[in-house]
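> The data blocks that follow each hold one structure.
What follows is calculated from the coordinates using simple rules that are stated; it is not laboratory data. No experiment lies behind these values; they were computed from the predicted model shown. Cβ atoms are built from the backbone, for glycine too; each structure is taken alone.
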Structure 1
């Protein structure tokens, strides 16, 4: 074969690190390399088929769309060839030599964090090709792009830091051929029985013929077109593994055969686990769209709304035109109807599972709830979406998740609002000053542990005729009609009229001390345990939301609402402060205690900008307290 001068390139540093992990740490996952290379070959064939459906020109139109695998046991060599779209020189460099396409940085993080099983995710970050170096001493890629004017190229590497690219002068067939020169301990991958077993195990549903030593080994079965009664559970499981590039069985499947108003079949799956580690794999979603068993679009993101993007599977339409292009899909009325019906079917299935098998739905929500919550903007599916939400609550035991319908059924007779509170944990919410009055009245409160929950509920606004209200924004006067269910008498004596008047004076003194930090200091009608609580008027988000979202951006820092400090007249600290004030209204102890109370309230509300100010004030008070018991002066 005649070639031109060879050019040498270096892998990016991240790829060298990736290759080291693949070669030395993932020995038990080695057979996955074949699945990944066949999957890549199938993708290349899909892309060429889509080009042909669009009527675009491409080289060697007479070549059949197929994958061929040959081997030479004596030479320890394996060759995988496809007649797909091929690559140009620039694409070789971009797709195989750089981090942009491989996602190897994210893969390395996931592996090092211990949050990922390598064989489960090796193909999820686009690092599939590099798995070949688990078995290869050297790899040679011969490729020619579908573009008629393009030449062929040879890419060669040992996976040890660099690679070369050489232009081929002679005629090269369209597509890609990968020659793998196996390592001494990997000669089993040049055995027909071994290769056939791996292909049938991992690539049996590939839509193109796979020939192993000139013998076709894959059986093409469009499982979604088969009658449900003919399909065994293990067939569903194997098909799911094919479409998800995984090894685990799905949580469940949804098999649809729709004849009206449009005709389509769909086979959808809800994964058992969420593999979107750290949000790095967020764009890897969508259903594969077929027209009469011909793949039209891989990972179509328009067949389901984004909050259902965790669903995997395929949709096959009889009514879409075979030559429909990606660009016109979204404008196609039939496509829109299919998307609507698929969405309706998934929501119906999820709601049925939530009703008939709460434990299974709890598992689904724990894995995929972070997606489901994002449906608050979907007005078309609002009612079904609302029924999918789940929360713990104040009046239910830890771990029990309730729906908004469940909450509605627990409402007091005169209650017109749903109440919710956001916090880091159940324990912190149970101790939240804003929740105290609801405990006292026996009113249930939805417990939210994710800022997205509060954002979603604030955007939803209403559930039927009921307003969704944060406990921090609730109008406490609306609770006056509810009888106290936790009416524990304070151990402190009730204040007489004179003391009540003096307490009002003290509140004024506290406002004077705090100055512009607060709009007012007022006696609380909601606190029963905490000494003080800081409220903020005209804020869109609760203090807990702002605290949890600090650093996420200026939009979460509040909108300049004025603060008010509420004081609990039945708290020992406030009572002691009142005694001090009665004895000496100008006592130096008062401003120190007031400032400390304010700083602690800021800490609780998430508004404390500098914790060292609180630490300094605490140390000062402790110093004064301990001096009276020591000889240090």
Structure 2
């Protein structure tokens, strides 16, 4: 729901354009690629250094499903150390002092993730084996002899904090969460735990809990509501860092003196501070800034404040992990024309080495498009940011169909980055405008709250005006514009086809909400601490809000749909249940309009397996070619 956790991190160069200025490129001939070629690309993530810093632990879907891989930093050789063919395995970290590794996996996308130990001999142990136990790795103790993790095995609604000694692998509770006030961080001496309490989707409270005295001290400003996020403790346990937008439009970084309670703003850019942390020896501070749909990375010397300059690489550095020795760094480098790649940087020699090549070599990147940041006016004059992809073949003499793309959330953000489906659609002659309608994150807290208790109304109008913006472009076919989106974007797709049935020519709903009454009552139990704030934004289905929720639920107005519809769904989705898609498909079919439905038995809220992406997303373009392009 309204969270920035679903935001993608693969970002490219930033360009500005406005509705009065058409994004320009010279039309050119390009090669068209198949969906299979686009999904021969590799996706890589993570990047934890081994104890001797000779290897890097990553996740890769090279085999068609995510597995854990190691990269030899000297030779560049990459090898898989797990070989799952059914479930996706995601790398977590090396176990300190050993060659053993931790990884995380759920079952079929059900989000009940466990933490697994892969031992040196290749055998695997489930460290959190409860059948309904959802667990997350939180980090290592200062002496590296224990790990911290969260688990809801005691109570499915709340995550307690446990400490598990390396080698013994038995969890001991450190913090019992009985009221939905969740763990955020822990001091090096383990005396203080930072806790986070959700209030609304745009505000929360931040506490420091003393484990010795059992006292909980609020450090958020009760008089100035805002978002607060932990950003780490100092190694001497005297300071705590956090981000907040209290009293401001955007998020900034604050230093809190634990003894005196005094605060000091230490970094305040013009955009949101997305995250910030200190390296192991506190030589460097790494800060990510959400700068108009892309990540701007700032690495500074923690003592002098001087910014560290990295050599130029092709693309944008979107994230960095610094080794414990602080001699090496893993860089993630992204662009809109290729999946993110991993690089190795040496602080001592200033050398950069590329470790991965993720783009299918059969694809010429010159046949792909750079994303542009544009803005257009909505119905009330509000500027709406968007990420735009123009087909290289488009011109006034070769008009192309177009799609309004709506991100998940609510409260997510479309960002300048790579997504094979979007590039595939653009490569096949579709312009794509990924709108950041009001309620999206990244553009200040006022903009973020503009859709509260107003979903399916002004945010939908922003999407309609995205269509109107596309119609101002002389190379877009004004009569061939559709709408597509996943999760909340899927809801917006159905809302558009239901409440504005004449605006879009087709709709593609990817696991979207169609019945808010059911969805809000059936949220997973482990979202309990977030339930009240979710209801404050969307409405409480158990109160008079149910009337409005009924009115904005497309399922109850499906008789109004008159344009072709395609729906994609994962059977194991715990957020948007399969029944949501089943029912909207059956309801729309009664209107005698074309409806296509693709469901995957082994996927959840999002598709991870390449074979499913090829089948589902390939079918999307086939559907668009037939009903939007008119082939």
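> Which structure, out of 1, 2, was mean count of other Cβ atoms within 10 Å over residues 459-466 calculated from, if the result is 23.8?
2
> Now a separate question. If mean count of other Cβ atoms within 10 Å over residues 227-234 is computed to be 9.4, which of 1, 2 is the source?
Only one of 1, 2 returns 9.4 for mean count of other Cβ atoms within 10 Å over residues 227-234, namely 1.
> A further question on this structure: Check the numbers for distance in nm of label points 7 Å out along Cα→Cβ at positions 379 and 563 across 1, 2 and tell me which is largest.
Comparing 1, 2 by distance in nm of label points 7 Å out along Cα→Cβ at positions 379 and 563, the maximum is at 1.
> Work out which structure the value -11000 belongs to, where helix-only ellipticity at 222 nm (-39500 (n - 2.57) for each DSSP H run of 4 or more, over all residues; to 500) was derived from one of 1, 2.
Answer by label: 1.
> Can you spot which of 1, 2 the value 104, 66, 40 was calculated from, given it is Cα extents along the principal axes in Å?
1
> Continuing with the same structure: Identify the structure, out of 1, 2, from whose coordinates relative contact order in percent (Cα under 8 Å, 6 or more apart) was calculated to give 9.
Comparing all candidates, it corresponds to 1.
> When log10 I(q)/I(0) by the Debye sum over Cα atoms at q = 0.08, 0.17 Å⁻¹, for residues 251-434 alone is calculated, the result is -0.32, -1.12; to which of the structures 1, 2 does this value belong?
So the calculation was done on 1.
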